[in-house]
Structure P
Amino acid sequence: MILTEGDSAKALAVAGLEVVGRETFGVMPLRGKVLNVRGATRSQTLKNAEFINLCKALGLDFNKSYANGLENEGLRYGKVMIMCDQDTDGSHIKGLVINL
């Protein structure tokens, strides 16, 4: 899964998929800054639209632990790539996504 900072970066990622093939990668644009889950409650996190959409796209289920690798069958992607601008906002967004 390729997470992009907005639609312009999504267009770049989709153009790159023309070369490597679309059957292996998915692209999802992030809408603004992601919720900082470090300071948020579990309830706030689970109600956040961006978080919900990301979990759905990845196939994450909150009732599974994924710790032992046996629950990974339902996951849609093996890895997540973050494409952000190389500025302070991009660095901040990248950190927020990693913190999820």
Structure Q
Amino acid sequence: MRAPAVRTPALAWIDESALPREAQDTLELIRAGGPFPFPRNDNKTFDNRERLLPNQARGYYREFTVVTPGSDDRGPRRIITGRSGEIYWTDDHYASFRRVKEGA
């Protein structure tokens, strides 16, 4: 018997240019292949445990820290990338996501 399909809510979009400067910097690092500010945590598998992103096989998503000014740890902000090139932004540590419209 198959597990029931998980429905993910439609995600709002955000223009890349509307992201905080630090998120834009993180996207530049991703495109350049690093180096990343938190090498033990960045470019690692994101498991989508919250099930807010479209359901994909394990290993499909990668996670990157977005530096939070004034924070003494990684903070709540992340960029998540999908294997097909999609980009997602969260500023509340995975409680919500927006899909990033590149170049906009």
Structure R
Amino acid sequence: DLIVIGGGSGGISCAREAAKLGKKVACFDFVTPSPHGTQWGLGGTCVNVGCIPKKLFHRAGLLGDQLKSSQNFGWDVSRDISHDWKSLTENVNNYIRSLNWGY
């Protein structure tokens, strides 16, 4: 009944509303791979490479700063604080993948 071109937030919203009304829906989404071969799933730029990952990485940075200054507020952080970049990127990517299929 409906073909939606684009799997970003607008396209997905349109497809979901039509499906709720009992319509058969197909959603077409294509991302030209970057020179590094990067592609992403449904959700558009914001979910995959924009707003969401930026906020997650920003939050990780804020947490590091807060841990360092928490002693001023009575917290005992006597062990050395370290960061695992690989763990952060894997968890961010897993979260984004969960959003791709959460629609």
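Out of P, Q, R, which structure matches -16500 when helix-only ellipticity at 222 nm (-39500 (n - 2.57) for each DSSP H run of 4 or more, over all residues; to 500) is calculated? Here the read-out was taken from R. When relative contact order in percent (Cα under 8 Å, 6 or more apart) is computed for each of P, Q, R, which one produces 24? Attributed to the structure labelled R.
Every number in this text was worked out from the coordinates using simple rules, so none of it is lab data. If you're wondering where the values come from, they're calculated on a predicted model, not measured in any experiment.
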